[in-house]
Structure I
Amino acid sequence: MASRRHSTLPLALALLACALATAPAASAQTSVTTALAADASQRGVISLLFGGAGGSPVQFYERVGSSLKPLGTAQSAPNVVTVLKDATTWSCERLVRRFEAQATRPDGSRASGTFNVRTSSCAQRFRVEAPARVRTGGLIRVRVLDRWKIGGIATKLCVTPPRAAQRCKSLSFAKAVASATRSYRARAKGRWRVELRVRSHRVRDSVTVGGGKVTAEEALPTVLVTGDSTMQGIDGFLEEELGSDATVRSDVRIGTGITRGSYWLGHAESQVKRHRPAVTVISLGGALDAFAMILPNGGPTVECCDAPWIAEYSRRVRTMMRTYLRGGRGRVFWLTPPLPRDAMRAKVNNAVYAAIELGAQGLSGVSVARVDKFFSPSGYTEVIRYRGRDVRVRAADGIHLSVAGTSIAAQILAPAIRKALEQISSQR
């Protein structure tokens, strides 16, 4: 398996708890809270998190059209975030998912929330495995893998023998079934083509039967899309924007950050070893990444957000940038997190922006994408003018981008990424 998303629910709980710290207090009658969040970082499934229920049961729903589809009920202790783990699965039909939750608190007041999230399309959901060569008359065994591991989908598998018409048969996956194998008798010499059709997407491979030279098709360059919750949604849209120009590998770690120890320094190393990305796109840090940091070599602890803290943050950022550059052979696009609505959190973001810019200075191949300036050119704003219309680009929590915002971010990034891929290809 080329890539995995990892569930980081404990860290996501901490993230939501921090967001709740500044949520408005409940009224005696009805209170509307935005403390609902969706964690779609674990490939194939979505978990839901709700804060402010006060220990009461929380009902979770998905809005499909004008209807509410019940997903389940969960309950937690007072002052603990309520989690409905694996509430639902990703879908090839509905990429933008709209969730709602509600609870009646012990004092009789109501808490409710909404949250939208955009998951990946089916473009890179499946992998086709076939042998590079088989003898004439042998069996071509084609294995199809569902990388989401959820099944419940009908596909079509097509085989084209040399100088013959394509033959297609349906290939259906039952729920929770993640692989299927089909065999074909290789009676004709030459190159056989295999194609899996999933909606409008195609996954292809080929097999050489009998003698002759095996011509390996050139692999697409890998674009690693990674970071914390500020990358969620952008990753899926980039898969579609880049299309057949690259293989996009997403690695989103919700609730993580530069100041939460040395995790990302080591993780960047492992990502490069595993994926060998031509381009890395990362969005990390911001309003909730404001922990104190210990300076290296037994140095003192520095608090956010003065000059020593910025210097240490930039040192860690620069170390990661160099790792992703892989000795000058890669390219890095480091996104600045969107400006938050809260003024105190904005102070943290401004320190992070300064640290990212400082860390990138003098590093050839690194570009700082100022997402904050695009979406908040004159301070925090929820609606921007984009291609002739007003678009709400911020999520209700005042921290993240909305689904529309993540789509716009991907549209802006894609041309620069394609240009970087072209430059890398021309230098080979």
Structure II
Amino acid sequence: MQISFHGACQEVTGACTFIETKNTKFLVDCGLFQGFQNSKDKNFSNFNFNAKKIDFVLLTHAHIDHCGRLLKLFQQGFSGKIYATEATKDLTQIILLDFVKINQKENQNKEYTDKDVEKVIKSFHPLEYKQEKQINPEIKIRIRDAGHILGSGIFEVWIKYLDTFKKLVFSGDLGNPPAPIIKDPEFIDEADILFIESTYGGRLHEPKEIGKELLKDSIFRTIQNKSTLILPVFALERSQEVLYELNYSVENKIIPQLPIFFDSPLAINATKIYRKYKNLYDKKARGLINSGDDIFDFPNLRFTKTRDQSIKINTSVPPKIILSSSGMCTGGRIPHHLKRYLNNPKNHVLIMSFQAQGTLGRELIEGAKTVIINNQIIDVNCQISQISSYSAHADHNQLLNWLQQIKGLNKVFIMHGETQENRALAKDIQQIETIIPEYGKKYSI
């Protein structure tokens, strides 16, 4: 059996792991690269494997850095099945449609159309959590809850090896429990080989309660200063989690009512899908819903789906809060808001997500005094701060704790993290062989 990595090795984005057995070839994820200048070239380049010979894809979740190159895979001849949860299927559809729309508009690139997205979605074969699926005589799979975003999964894969089965586990992205709405990541009892993310290797999140206090303090300062608070958020999970927290704070009078603009068509559509899958919520969220609470709506929340509605945010008198995607400040509507509000020292940009190298968000948290947005130099005079407790990724200790529950491990591939984070996690994994894979290199297991 051979494994090769075609993204998310010594970097966070571009997840794409290729497994070749005696009779089967499959991928785990097929996502976009983000951040670096050459990301667009990499995303539209041909794969260095034959897509026509791939039998199936295991898709851990619907974030664009895990599903975005499925369009390219089909374009190059893939015709197999995609296994994921039903929620991942629905979220992937809106993510890919949004990607096609933005790509056509901003990059003048019409390589993909909505019909290409339809072809991808028709290839999904949804799985329930804990459901075992015999793919062929050689391979059996099962998906477990990763607690990262709605529908996210950990894949257990049993591959027949001589007269026994070798078990591989692909963590996907592991969540940061306890998180609002979704359930905590499930533990895996045993495996031979593990492929684990390391986005926050070597780093710890502040406690959840501290993060809530920081958000509350930021809102009160915004009210006091009669200014604008900008929250760049990912359309999936972060948006819904922040809405949940704001709903609780407003309805329980922890914070005063003020205009809050939810300015992301994609995030608004994703929230509709979240409403559809209440069965995947944790006990607390289901309890609130059963009591009659709409956890994604509250007084003075305004959904700005159209372009005209978004533009009118500028005429709203501060204090106000703007939630807008993308979470790394690289696309969507958030760059337009940053372009308008960054130069005012009274305003505040609160980063709540991981920022990959090469992104505008990374520049801001690293203290850039000027940034370029839409080919224009913008002075950064407002306050820039960051909260890590709202991250949807497990931190260093959570990753180790999750890994240590798995008995029988003899090899761990550390991926989906920058090199420093890879090494930090590898350093603390005891008595198990760890490998930080290189792009394109084949590993025999």
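Values computed for the structure shown
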| quantity | calculated |
| --- | --- |
| Structure responsible for 26, 58, 15, 0, with P(r) over Cα pairs in 20 Å bins from 0, in percent calculated and labels I, II on offer | II |
| Comparison of I, II - label where relative contact order in percent (Cα under 8 Å, 6 or more apart) is highest | II |
| At a computed 5.0 (distance in nm of label points 7 Å out along Cα→Cβ at positions 115 and 395), which of I, II | II |
| FRET efficiency 1/(1 + (r/R0)^6) of positions 179 and 331 (r between Cβ atoms, R0 = 35 Å, to 0.05) - highest-scoring structure of I, II | II |
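No lab work stands behind these numbers, since they all come straight from the coordinates. Just so it is clear, the structure is predicted and the values come from calculations on it, not from any experiment. Cβ atoms are built from the backbone, for glycine too; each structure is taken alone.
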